[in-house]
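A short reminder: the numbers here are calculations on the coordinates, not readings from a lab. Everything numeric here is computed off the predicted structure, so don't read it as measured data. Cβ atoms are built from the backbone, for glycine too; each structure is taken alone.
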Structure 1
Amino acid sequence: MNAYTPILVLGALGAAFAIFSVVMATLIGPRKYNRAKLEAYECGIEPTPTPAGGGRFPIKYYLTAMLFIVFDIEIVFLYPWAVAFDSLGLFGLVEMLLFVLTVFVAYAYVWRRGGLEWD
């Protein structure tokens with residue numbers, strides 16, 4: 001249990017700081033609300049009323065989210081590989097090159113199809 005004490009203390013300090021920040025922001029923060037602050041912010045574009053059925057989102061939002069997840073997963077795989085690079089040898093290098101090449105081919109495909117353009 002002694003080995004986990006610093007981790008538990010650090011977690012408790014982090015949670016205490018988060019709770020303290022939220023409480024202090026609500027206590028001493030400004031309370032001047034107006035119509036503009038209460039509206040949803042949509043990247044500087046005036047919000048449009050949504051239809052009764054909820055409306056449809058353009059597919060570009062979902063594609064961008066999926067691309068973000070793909071590149072996030074790539075980074076998750078690259079960090080441990082970078083840490084253990086010396087012990088993996090040539091096999092680890094070849095496997096990571098194949099992985100990066102696969103992700104790059106997917107990226108090039110999306111780019112060529114116009115999936116990264118917001119016209």
Structure 2
Amino acid sequence: MELLVALIVGVLTAGGIYLVLRFRTFPVILGMSLLTYAVNVFLFSSGRLTIGAPPILSDDVTLYTDPLPQALVLTAIVISFGMTAVAVMIALGAYLGSDDDRIDDTPQDREGTS
């Protein structure tokens with residue numbers, strides 16, 4: 001189980017980094033989303049990967065899960081959704097302002113296309 005989760009985190013991270021290094025804004029936003037998913041899965045797995053274990057430690061329980069990473073992941077999901085919405089709006093404003101969604105646009109590039 002731990003190997004599968006580690007593999008998923010690695011694939012999400014690799015895909016996110018690949019997309020962040022693109023020259024268009026939409027793949028960059030998708031890459032940032034994949035990176036936040038990778039961090040969320042990593043945080044969630046840090047609370048022990050057990051099935052059916054209670055999140056509260058008592059005297060008769062020997063196997064339990066830590067509820068703090070679950071709360072952190074829920075908070076991170078809300079924050080990442082809000083930041084993705086902000087990034088999409090900034091990218092949309094940049095696209096509508098310049099009719100181009102390239103992120104490596106310099107003033108020298110614009111002079112040649114006019």
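The table that follows gives values for the structure above.
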| item | result |
| --- | --- |
| Highest-scoring label, criterion being percent of Cα pairs over 26 Å apart, among 1, 2 | 1 |
| Highest-scoring label, criterion being FRET efficiency 1/(1 + (r/R0)^6) of positions 70 and 94 (r between Cβ atoms, R0 = 35 Å, to 0.05), among 1, 2 | 1 |
| Given 9.0 for mean count of other Cβ atoms within 10 Å over residues 22-29, calculated: source structure among 1, 2 | 1 |
| Comparison of 1, 2 by distance in nm of label points 7 Å out along Cα→Cβ at positions 6 and 30 - largest value held by | 1 |
| If percent of Cα pairs over 12 Å apart, for residues 62-101 alone is computed and equals 62, the structure in 1, 2 | 1 |
